[in-house]
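Some structures to go through are shown next.
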Structure I
Amino acid sequence: MPDLHQRIASFRGNVFPRQAALYRRLAQDGQQPQALMISCADSRVMPETITQSGPGELFVCRNAGNIVPPFSNMNGGVSSAIEYAVMALKVHDIIVCGHSECGAMKGLCCPHLIEEMPNVQAWLRHSHAARSVATQLYANELDQDDMICAVTLENVLVQLDHLRTHPSVAAGLAAGEINLHGWFFDIKTGGVLVYDGAKERFVEPEADAPLPVAVTGRSRACMPVALTSAMAAE
């Protein structure tokens, strides 16, 4: 891959010198990313480019289909990234970002495309709920391309639900320390839709307004007030 070799040399000779002080600071002080972004491994989807983030600003976990397996005792790369981002890096925002023309979602909707890919089939079981929801709601209304898009959007919501099963995320939400976000990136237009939990739909973000949140962390006591008062009375 001679092209990559040339790009590495260009980075080291032309790009890095202009950011050398930043990299020295990051090496010395460590990283303090603003958010964890779980996105697809698709080469056309570049989280740092979409968000215009620089080094140290975004903690990224990428996989086929921007999937978050529900929490279990079995170790996995996605689960480990989530746990580290929340507990070690103290991120306050977690983003699940789906995208148009997603090969994983096409495979989920058209199983014959991945019939010789047993690992992909097994991985996509974490998105079966998205296909079921979209089929139940839109089967008689959408053509295949639009159905794949609907599944992609539903998949973002399913993965947000899976996120909440992870102990570190559940605790952060309960303490009001974490917000969850669902995004959809359109490759053709460069646009981003954001899930608004209050409106229960994907919307275009407004330039001068805060980004909508899918799931807002809320501080709460460990026990209901009435129960606490009753115990105190005893």
Structure II
Amino acid sequence: MTPGSPRPQPQIIPCVDIQSGRAVRLYEGDPDRETVYFDSPLDAARHWVSLGAGLVHLVDLDAATGRGENRAILRQIAAELGVPVEVGGGIRARAAAEALLRAGVERVVIGTAAVKHPELVRDLIAAHGPERVVVSLDARGLEVAIHGWAEGSGLGVAELTPQLADAGLETLIFTDVTRDGTLRGLDRELMRQVRGLWVNTLIVGGGVANVEDVRLLAEEGIEGAIVGRAIYEGTLPYPVPEL
């Protein structure tokens, strides 16, 4: 980007978190601190598509925390929504990832398994291409959390990003667990650090609260964000105005 040229508008990807069959939002990832926004996750996804979303991010919270799963709902949304969806939450084996890809999911989001079984990411990218596989590093500071954010991994983002790049990963999601669902806004210094650790496409999850946060993403050269509570509650208008 040449000096003085306009910064690209970051992509804002609506998120539909699914718990017990409903579209919810958690506070700091705590499954017992939920707000229900839609009884039907399909209706939630359709709402964002009606406002112009070209990609919807779906998370199976029950699968992520080991409390169950919502795979039938995910398959229904992928089949009926009419725009691409990406799915994360509890995808810890190749068979689970490939079942979702066969069901029409555009790309799968690997979290805990990317930390504990990094060969899974390499194998999926080799089999399906980097456009079908995303890794989500969910962290407190720069320490990566696993198992639905319930445990620390003892590994840092700086340790994992070179391995992921070597595996052929193109798109990384970084979530600041301490700010997810809180509407506290982004931590600029943390965003800057993560941007420096990942040269390919970087998507932020957690903490986007308003247009100022979207402007921060643009200023730091971050390509996009997955947003939930801010657009459900209207602190960030959707579609987002041009910066």
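One of I, II was used to compute distance in nm of label points 7 Å out along Cα→Cβ at positions 11 and 91, and the answer was 2.0. Which one was it?
Details: I: 2.0; II: 1.4.
It was calculated from structure I.
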**Q.** Value -0.66, calculated as log10 I(q)/I(0) by the Debye sum over Cα atoms at q = 0.11 Å⁻¹, assigned to which of I, II
**A.** I
Q: Tell me which of I, II gives -11500 when you compute helix-only ellipticity at 222 nm (-39500 (n - 2.57) for each DSSP H run of 4 or more, over all residues; to 500).
A: I
Q.
On distance in nm of label points 7 Å out along Cα→Cβ at positions 75 and 115, which of the structures labelled I, II is highest?
A. I
Q. When you work out mean count of other Cβ atoms within 10 Å over residues 19-26 for each of the structures I, II, which one comes out largest?
A. II
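Which of I, II yields 0.90 for FRET efficiency 1/(1 + (r/R0)^6) of positions 27 and 187 (r between Cβ atoms, R0 = 25 Å, to 0.05), as computed?
On the way: I: 0.15; II: 0.90.
For FRET efficiency 1/(1 + (r/R0)^6) of positions 27 and 187 (r between Cβ atoms, R0 = 25 Å, to 0.05), the value 0.90 is produced by structure II.
Consider the structures I, II: one of them gives 1.4 for distance in nm of label points 7 Å out along Cα→Cβ at positions 35 and 195 as calculated from the coordinates. Say which.
On the way: I: 1.4; II: 2.8.
Derived from I, not from the others.
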Q. If FRET efficiency 1/(1 + (r/R0)^6) of positions 147 and 171 (r between Cβ atoms, R0 = 25 Å, to 0.05) comes out at 0.65 when worked out from the coordinates, which of I, II was used?
A. II
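Coordinate-derived values only; no laboratory data. Since we're looking at a predicted model, the values are computed, not measured. Cβ atoms are built from the backbone, for glycine too; each structure is taken alone.
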